[in-house]
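Pasting the structures in now, so scroll down.
No value in this document is a laboratory result; all are computed from the given coordinates. None of these values were measured; they are calculated from a predicted model. Cβ atoms are built from the backbone, for glycine too; each structure is taken alone.
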Structure 1
Amino acid sequence: MTKIKQVFKLLVLLISITSCVDMYWPDLDKYENLLVVDGLLTNNSNQVVVKLSRSSPVDSDILKPLSNGELFFTDEDEIVTHLTETEPGTYLTVDSSFHGLVGKEYQLHIKLPNGENYISDVCKLPVPTPIESVYGILESPYQPHSNHDLPGVQFFVENKSVSNDTSYYLWKMYQTYKYRSTFDIDLTWEGELIVNPDATALRTCWLTSKVNKLVISSTKHLAQNSVNKFPLHFVSTNTKTLSIRYSLLVQQLTISQSTFDFYDAIDEQDAAQGNMWSEQPVQILGNIHNTDNPDEPVLGYFIVAGSDEMRIFLDRPQLLFSYIECEPDFEGMRFIEYEPQSMWPIYIDDIMFLGLARAAYKSCFDCRLSGGSLTPPDFWE
């Protein structure tokens, strides 16, 4: 009898556990093909860009550019500034010298090819907080997924607001670095061996990319209206990013509280995903509205912000790098004459004291195939 009671208790326990889990099928169709707006207006001299697109199904992160829209800004004095489409879904101000003025209010207007009209909230351009410093410190944070420390450089920012009110910030970052491919191109194979007159011509490149990281902060709970040693971006030594010379451009956007709240909600929702106790994700809507249908969800945000920028350079740090260089293939030289013409040219390095070698990938010889350019950017020091 005791054994039967134990089995009965076990069944009750299993039923009580499984009955707490209900299958959830969210209505995702209504979030497909929505208007997505990505716009930024600041006080700096960069040409103003607004991007329009349509959202894709939930299992795809690809946005579909939206062309043939009519876009313009209005300010509090009812001055109109038009934008023109320069590539699919990308709109730039017709007057390239146009920029926002601190203290002025702006509104974005959008008319789509289907006749639908959208407007943004009226946004006031805040006083920009100047950046006092951007710097990097050598660190070796622990990496749980690999169970060891990973050396690199942690970059920080510091500032001090001229205002006594709480300040809200969003940082955008762009990195540029110099790197080299592994091998020289001493010879090429194109049915015969051809001596290359400039063995290092394709070896050194510069690559610029946006740092895809959401970084926001506020001084709401701080004793002073300043940011001290705030972490921005960590660059490890497991790639060539820090191998020669590295530059980081930091754009500090002083934003409104409503803009901060929007990105803070996104940040919190992203951090909560994967937690078994987290709430179901909700669609976080921005500050763009359909004039005829205010209940229509519109994604993205039109940011109006005070901007300050700072660029720093960093030479190769005194750290142990862990990226893997290309391996020379000496054995493959024996079969090079049997390679099809579609493989030509085959690059070859004449390695001192070791002989001729090819490699598994052309990117081992040609740095451009890793995404870079042979020409350094204008700002490079």
Structure 2
Amino acid sequence: MTLQGREVILGVGGGIAAYKSCELLRRLQDRGYVITVVPTPASLNFVGAATWEALSSRPVTTQVWESVHTVPHISLAERADFFLIAPATADLIARMAMGRADDLLTNLVLASDVPKMIVPAMHPSMWLDPATVANVNTLKERGFIVMDPEVGRLTGNDSGPGRFPETSAIISRFDKVTGQVQDLKGVKVLVTAGGTREPIDPVRFIGNRSSGKQGISIAQAAKNRGAQVQLIAANCEVSSLVGIDVIHVETTLDMQTALQANFESCDMLIMSAAVADARPAHFSDEKIKKSTLSTIELTQNPDLLAELAQRKGKRVLVGFAAETKDHLQEARRKLESKGLDVIYVNDVSGGAIFGQDTTMGTILLRNEADIAIKEVSKDALSNVLLDHAKRQLG
């Protein structure tokens, strides 16, 4: 994947199958897609806006006249990389075929030229009606990808073509539309995330601002692409991760132990954790009283990535650098001195980047031009870094 290919408009039509799109939304998120839900007004009779906002963590609008100052029918259209309209009712299909723009979703369809996939769901009589058949053919001629409904039982005792497909089948088809593939199958990826903490006494520690969001995003993206993933998590929230082997650590020395134990079996190490440069030379078993806490003697922590670079072999090493000045020069120095294949550097002056959902910076590669990254989601950056790491792996 490139920087594009992550932002998806999930359009929801006003049919009973709308409730099934809640599960579809969650599974799309599991695969790394970033979703904005745009339901039709009629669909809110089945699933309310509050549900979509809770599941997507994004605001939900249905009409052009909501949040007018943001010009939603243009701003959302420009941001989207793909449309997935599921379920698409007979009425919604007819309105799109006619080029109608009487709610936010149909406005967006007209305002955007990105790939659009629709998943029809309706009664068999409606699906087979000549008007619907003609409308579907019209949309296909205009480049829409139409996933035929399944044959089965619908509302009540009726049965036939028109049933909303299974979530897994929809995602499998959508992955083909977006180009997302399982291109890291058989690859073991070791990721570090978060910030190490070096204890001073039972209640105090030396730490940093890292939230672990970028490393967690990389681990999830690697899993979505088929990799076997181990995540060494330093003081960050990872309870939502599924299918990833998580090793919890606190200090730099804890992380060193975990890395030494697992580095030999990995193909790719992505060192996104913020590792403390120093630790207190002495740990107090009891809380140090404020009156006596005047100085802290420090000792330097080991350079974990430089250590592992000595055992690199054919493994790919990806590093991170957070700088406040001369960030490109410093990143290039680290790239060369530590024998890295890829390094991502950003300017963290004033606490920028830490804890946020977006990032901006520069990717540096050996013997290649630097790649400037304008503000993107950390999820999108994760896939770009994996692209370059995979290429280095060969």
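Numerical summary
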quantity: Mean count of other Cβ atoms within 10 Å over residues 95-102 - structure with the largest value, from 1, 2; calculated: 2
quantity: Winner on mean count of other Cβ atoms within 10 Å over residues 127-134 once structures 1, 2 are ranked, highest first; calculated: 1
quantity: Given 3.8 for distance in nm of label points 7 Å out along Cα→Cβ at positions 87 and 327, calculated: source structure among 1, 2; calculated: 1
quantity: At a computed -0.85 (log10 I(q)/I(0) by the Debye sum over Cα atoms at q = 0.11 Å⁻¹), which of 1, 2; calculated: 2
quantity: Of the structures 1, 2, the one that 19.4 was derived from, the read-out being mean count of other Cβ atoms within 10 Å over residues 159-166; calculated: 2
quantity: Source structure (of 1, 2) for FRET efficiency 1/(1 + (r/R0)^6) of positions 47 and 239 (r between Cβ atoms, R0 = 30 Å, to 0.05), computed value 0.45; calculated: 1
quantity: Structure from which -9500 was derived, helix-only ellipticity at 222 nm (-39500 (n - 2.57) for each DSSP H run of 4 or more, over all residues; to 500), options 1, 2; calculated: 2
quantity: Answer label among 1, 2 for the case where relative contact order in percent (Cα under 8 Å, 6 or more apart), calculated from the coordinates, equals 13; calculated: 2
quantity: Among 1, 2, structure where distance in nm of label points 7 Å out along Cα→Cβ at positions 135 and 223 as derived comes to 2.1; calculated: 1
